[in-house]
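As structure tokens, here come the structures.
We did not get these values from a lab; they are worked out from the coordinates using the rules stated. Bear in mind the structure is a predicted one, so any value in this text is a computation, not a measurement. Cβ atoms are built from the backbone, for glycine too; each structure is taken alone.
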Structure 1
Amino acid sequence: METETIKRIIQDQEAERNRILAQSDIIDRSAGRRIAERALEHPNMFIILGIRRSGKSTLVWLLLKGKSYAYINFDDEALYGIKSTDLNTILKAFYELYGEKIEYIALDEIQNIDGWELFVNRLARSKKVIITGSNSALLSGELATHLTGRHSDFILFPFSFREYLEYRKTDITRVKQKQFSTETASMMSRMLSDYAKVGGMPEGYKFGKERIKTTFGDVITKDVIRRHNIRNAKAIEDLAKYLVSNFAKEITYSRIRSAVGINRVATVSMYVSYLKEAYLIFELSRFSFKLKMQSIAPKKVYCTDTAFINAIAFTLSDNVGRLMENIVATELFRRKNYSDTDMEVFYWKDHYNREVDFVVKKGKRVTELLQVTYAGSRGEINEREKEALMYGAKSLRCNNLVIITWDYEGEIRESGKRIKCIPLWKWLLG
């Protein structure tokens, strides 16, 4: 590709970027920005991963605002078919446009180019490099080998509930000051209900459910089918829809094989791994002190954002409790990635089918058991939920017990143990 053509593409992207940044509804992804700023204090590489259209590009722009940088987005149809041999031409175009004293170089969705790793590795020796990608496999292969100890990575999730409130111009400080008032509780209940429906995908707020469906299609087509050269496109799409529809439920690959008509369990396992790499779904293992039992027990599957559930799932009846559970699962993984890397998350189930939704473990110790239920009063909390917590507490030797409710707050004493009940909106803002 000619240098002049690339320069035109870079400047077209710059104009679009400036137009977007001029809007007043840009939310500063402060957690990601703080992590990136620390990682880039010295010449280094920072890699931002996450499902496409979750805000990775905007985070890069905010991070680099006011700095000397060059940026290009490879997820641009004008760059379709570009090869690794063209990357030096892109670098030449950068220098001709911005001068040779560029401090930062940002390469958006660079996984679209085969063989990009060596170029970036060379670039990182003299520049601070930021890469974004919609596939966790970005860190595999030559890049991981060449840059061991020299790069940092971060998964950007869709908007949290706090970020959703900021987008809706809600004064979070005032919400916390008035958190016990009936007016605040009622407002937060409405906001949470909206968030459960629309999720945290920024473009969904502006363009609605159809844009979420388009994003889902792009994830399947670009990040799974095209990347892995899958011939049976319908099978992978049916599998994705099945998993999104069965969020917050136990799954086994043999059961999935029968449900979606894929011939081999090994193929199901492989396809599921591709969907996880694309950040559409994630799995939770059943907790056991024996690793072998963890590996063979059924997994629970969750969707990265409820926007996809509401746009894609086969059925949405009687699922408020499951939507709550999915929101909690995503928030736990968000907290693990953003600030608490030592945390591990599981679910627990015994031989009598007593189940605890979330087991939080740090080091060798289980530190918290979380149960999620759609309850608006103490009387609506199912006895089965409390019983499972009691047995889980005894089995896992953990007395930090929490029930996350819709809007009931209080304390339950059960069998000599204390269970804290907290509304979901308060837990999310905690």
Structure 2
Amino acid sequence: MTQRDIWRMPIEINHHVGATAGVLTFVGGGADLDSEGAIRHPGDLEAQIDGTMANIAEALAPEGCSLDDVVKLKAFYTADPSASDWPVIAGLARSIRKNPMPAVSTVPVPMQPFAGQRIQVQAIAQRRWRKGDDVRVVTRPVPAKYRGLFKGRDVTGGLRAGEFVAVANRTAADGDDRIAKAKDPVAQSHAIMATHEATLAGLGASTQDAIKMEGYYFGTTREHWAPLAKARASHFREPGPVATVVPCHRLGPTGALTKIEVMAMRELWNGFDKYIPREDHWPRRVWDWPIPLPYRQAIRLRDTIWLGGQVPSEPNANNGRRILPSQLVPQTRFTMSLIEDLLRGFGRRPADLKLIVAYFTSDGTPEATETFLATVAAAIGGPLPPITVVPQPHMHDPATMVEIWGVAQG
């Protein structure tokens, strides 16, 4: 549904706020926006959380879903750099009163797409999953000082709703919100992945079932990225999931240097958990990583296509060099052409995208966001699908301006 009668972004481009691929429904970049695209509570994070969740409910309704059908939330929020994720998780969870609560991922960011905005939230829902035969949950510990925020509710670390598995993003913090290896991002990466592996095992799955890995790290060079990439990759084997890893600019608690999350799919077959085969296409034109990694660029299973984060890397190569360096609009066009190439292998095109998640270098102005969204829309050739757009002070290095991934109807 193209939104003109309910909330919308403050842009002239037509855009959807909710869409469905396979059994999953996506809401991209939900915010505290009104029908004219204005933030209803400028600068007020707490009020915007409630307004955003109300808008997510509106976006889900035309797809036959409600907030109770949400399996995963991901929030990009802007607050004081010392602020904790836990009040944001609790604020989002209070709009979904049924237990178990969805898996909630949080990413603190220094800027938002539009003036006065303090949070945007993307949601993944699955109709009537709570009535299904296979619902499993693994909880995560909440530090003592924040437990009162949840009024006795368990907080979900990982949720399995039928075949779909969502694992909330985590730092290497322990149950008391302390980082044991405060200066070692590689050790933190292994610690996070070990936690995720235990969570997946509790859900009857493993990293081999992963369809999407997302990560965040501090850095501006390949030397910053590569050791963490190798650490994460050691927990997967080929063929692995699609992956998106981008620089972060804030993380908590103190000492956290990286954050990782995973989504997976696994079926129940005559009482046994089984791997779901997936189809993948990797056109030669689409780049490879400059170090050996087990990830794929695009996979399809259960009528849903998952894309890895696409960057403007030199085609037909694994040298890591960027084309059109430091030029946002040309790099965005090129990156969208890579997405088109990947989808073509499945007989699909950008208009079949049901979710886009985009990170781009920005000066923090709404005008920069509008220019970026217009470039993406032109590449699609029609209304934007639900889109989460995350402006960044910088990306992986000075030459890189953008990274985009998405989900398409398969």
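With Cα Rg over 2.2 N^0.38 Å, for residues 178-217 alone derived from the coordinates and found to be 1.54, which of 1, 2 does the value describe? Label of the source structure: 1.
Match the computed value -13500 of helix-only ellipticity at 222 nm (-39500 (n - 2.57) for each DSSP H run of 4 or more, over all residues; to 500) to one of the structures 1, 2, and report its label.
1
For FRET efficiency 1/(1 + (r/R0)^6) of positions 74 and 354 (r between Cβ atoms, R0 = 35 Å, to 0.05), the highest value in the series 1, 2 is held by structure 2. For the set 1, 2, ranking by Rg/Rh (Cα atoms, Kirkwood Rh) places 1 highest. Quick one: mean projected area of the Cα convex hull in nm², for residues 18-257 alone came out at 16.4 when computed from one of 1, 2, so which one is it? It traces back to 1. In this comparison of 1, 2, the computed figure 13 for relative contact order in percent (Cα under 8 Å, 6 or more apart) is attributed to 1.
Once mean count of other Cβ atoms within 10 Å over residues 122-129 is evaluated on every structure in 1, 2, the highest one turns out to be 2.
Starting from the value 0.30: which structure in 1, 2 was FRET efficiency 1/(1 + (r/R0)^6) of positions 106 and 338 (r between Cβ atoms, R0 = 25 Å, to 0.05) calculated from? Computing FRET efficiency 1/(1 + (r/R0)^6) of positions 106 and 338 (r between Cβ atoms, R0 = 25 Å, to 0.05) on every structure in 1, 2 gives 0.30 only for 2.
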